[in-house]
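Below: a set of structures, written as structure tokens.
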Structure P
Amino acid sequence: MQIVDIILSKGLTGYYLDDKHAIQKGVTLDGNFYFGETVTPGFKNIRQPGESVSFMMVLDDGQISYGDCATGQYSGIGGRDKPFFADDLILFIEEKIKPRLIGMKIENFRSASKQIEDMRIDGERLHSGVKYGITQSILDAVAKNNRLTMAEVICREYNTTPSEIIPPIFIQTGDDRYIGTDKGIMKGADVLPHALIKNIDDEVGDNGEKLLEYARWIKERIVKIGAKDYQPRIHLDLYGTVGKIFDKNIEKVVDYLEKLENATKPYILQLEMPIDMGSKEETVIAFKKIKEAFKKRGIKIKLVIDEWANTLEEIKEWADNGATDIVQIKTIDVGGIDRIIEAVLYCNEKGIGSYLGGTCNETDISARVCANVAVATKPLQMLAKPGMGVDEPLMIVNNEMSRVLSIIQSKAK
């Protein structure tokens, strides 16, 4: 199989690019806008529309494969690549990448993807979001050439067995955290609500009182409107806010997290980034101290790392160092689909929870590719994406996994 042409198109993502550091300085939403000065390099406004570039490869048999390049909602922080804009990226790909790929032979997914990982333009590696889109298209090409689902291709090349059930799906509500939680409960989401807890004044409270109130409300709603046998995991993304309100005092942080656990019992509680020390090294130390305190007190909370676990190498470090229970594999920051697969499998091998995540600011195409990855690699949970609407991303991810499983199971009969 050979690439004979590459077609590019400008598109939209399912959400926005947000300057997280500007928001955390105290800027609040005005409708759907943030007004103020940007802080993070690469941003034109604190919130701006997300843009994507579809990377379509024309193959020598006339088929076209698809992949979407995009960047994360909070690009440019915590070691992540800066945001890009579609017009600029299309010009870059046309001039610098397309000429190097025309005529390229694709023998299999892994070897072709490695060529993208190893590619350097003017001495620089490709933007993670670009590698993400190109390798999606490569996986789609190999699947079409072999008349297989993308999940089956992954199983063949990585020697895995596909899941027999839809892997657990994790919804994220965005700022509409009450209605969004209700939607997740109504549709039986396995993990919820994420809730985007990033603003201390509005969402946490000076002493954490607002977050505690919200945690109690989640439990009450599950009991009130959930099915009788519904046992979701409660997962809150805290963006380091708990550490901030307690001046990064580990003992005070643990005291407060225990209150959160008590507020949500009997449901399993997963807390993403309760503290962020500003560097990977210091955050590892803080997470280890929190885990040690949890063990002494019998606290069952699962810690989830996000920032400072961007690359495959960093994810492996967290899987090895014993500082966390779950690693978010933020697909769009890891880059190539091949490395995302390796990250999930490595975490599974090490007994660390593999959260196949990503960002609300990607596309239907990238979400469907990741759904195939989930079927083939069996992560602890898979993020419903793109967007924050709950219904739409849950539909895209659930339905793609359901279709793929049905296809695979039909062949086994």
Structure Q
Amino acid sequence: MRRIGFISTRIAGTDGVSLETYKWVKVLERNGFECFYFAGKLDTPEDHSLLEPKAHFEHEDIVEINESVFGKTRREGWLTEKIHTIAKELKEKLYEFYEEFKIDLIIPENALAIPLNIPLGIAITEFIAETGIPCIAHHHDFSWERKRFLVNAVQDYILYAFPPNLPFIRHVVINSMASRQLSYQRGVSNIVIPNVFDFANPPYEQNPKATQLREELGFSDEDLFVLQPTRIVPRKWIERSVELVSLLDVKKKRLVISHESGDEGDVYQKRIEEYAERLGVELIFIGDKVGPIRMFGARSDREYSIDDAYQAADIVSYPSGYEGFGNAFLEAVYFKKPIIVNRYSIFVEDIEPYGFDVIKFESFITKEIVEQLMDFLRPSRLISSVEKNYDIGRRYFSFEVLEKKLLYLINSFERK
């Protein structure tokens, strides 16, 4: 069992699912596995990939389906036929992927968790049921965790495929709350594997691209570079970062946002632009500059990577109201940056107990929080704090932690 097939809507860009997929691939490859990729958008090696545009949630047919079934409670007959027609096409492509690359085990990345592409979920479920192929389903977030999916006309498909309950599947979730809810809601046993980072290999201390990015954006050595390393979506609570910057005692009040809007439109971006203008904060969007150039060996037309953005920053602001886990939190720990974080539920349960030394707040920013942050930035305090955080990350959220749990799951199929 040495050939692993990753299946998703996209394996590209800087979204959390793609980043975490890359980490799993790195761990598998260093243990002698060969990895292959199936998705609607790919940054992966062409000779190990099968690109199928209808697997992407942004394909026009999938967009039409989603607009017709979410926020409604009844669907038309033509829509049912369309879902099944596309599911059949996608299943045929999955068989092609399976046969061309002689896949031994598949790892669907969130494609059996959140119903962004219903035909793809159905196709994967039927493919598993028909072939009996071993499957490790990696779930990042579920339909019941997002308001946009709560009212729908496809509850039958969600119960069928998001996720399916088949004997050939091992289910992996990324936090304790998801683990409980999957057991309660579906009676599905699962294990928790947190998001991880390669703490055994620290970043280079000198990064010319980070210096170049600061200079390009107009930051001097004396200026504070505050980074919000998230997509521009409402649950990231970017308003709190705007408020933080507005309260800082600095001449140039600027907030840098590393990612683009993603799959939820640009209304929220316009809202925070208006809010920032009222508070006298300049927003600097660098999503068009930051790309996944360090992932999968793929080329990118973006000049910088997310690594460069972190290393250019002085402060990382992470005010999210909800996160499936917290990739950006671990990334900030890895790059040894001071972090100001909202105590979102998963942080409270799965991250905070390990004792990270960060500035925490409860839902809103105050002057007292800003004073704590400025005290945190004193060199003696800052150095000891980021080193402590790095050591905690290395012990509990490293590639080695992932390796132990993932190899155990793969070996569990071979013991049967």
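Every read-out reported here was derived from the displayed coordinates using simple, explicitly stated rules and does not represent laboratory data. As the structure is a computational prediction, the values presented were derived from the model and not from experiment. Cβ atoms are built from the backbone, for glycine too; each structure is taken alone.
For mean count of other Cβ atoms within 10 Å over residues 19-26, the highest value in the series P, Q is held by structure Q.
Largest in distance in nm of label points 7 Å out along Cα→Cβ at positions 267 and 291 among the labelled structures P, Q is structure Q. From which structure (P, Q) was distance in nm of label points 7 Å out along Cα→Cβ at positions 259 and 315 calculated, if the value obtained is 2.2? Of the structures listed, the value fits Q. Among the shown structures P, Q, from which was the value 15 of relative contact order in percent (Cα under 8 Å, 6 or more apart) calculated? Checking each candidate, the match is Q.
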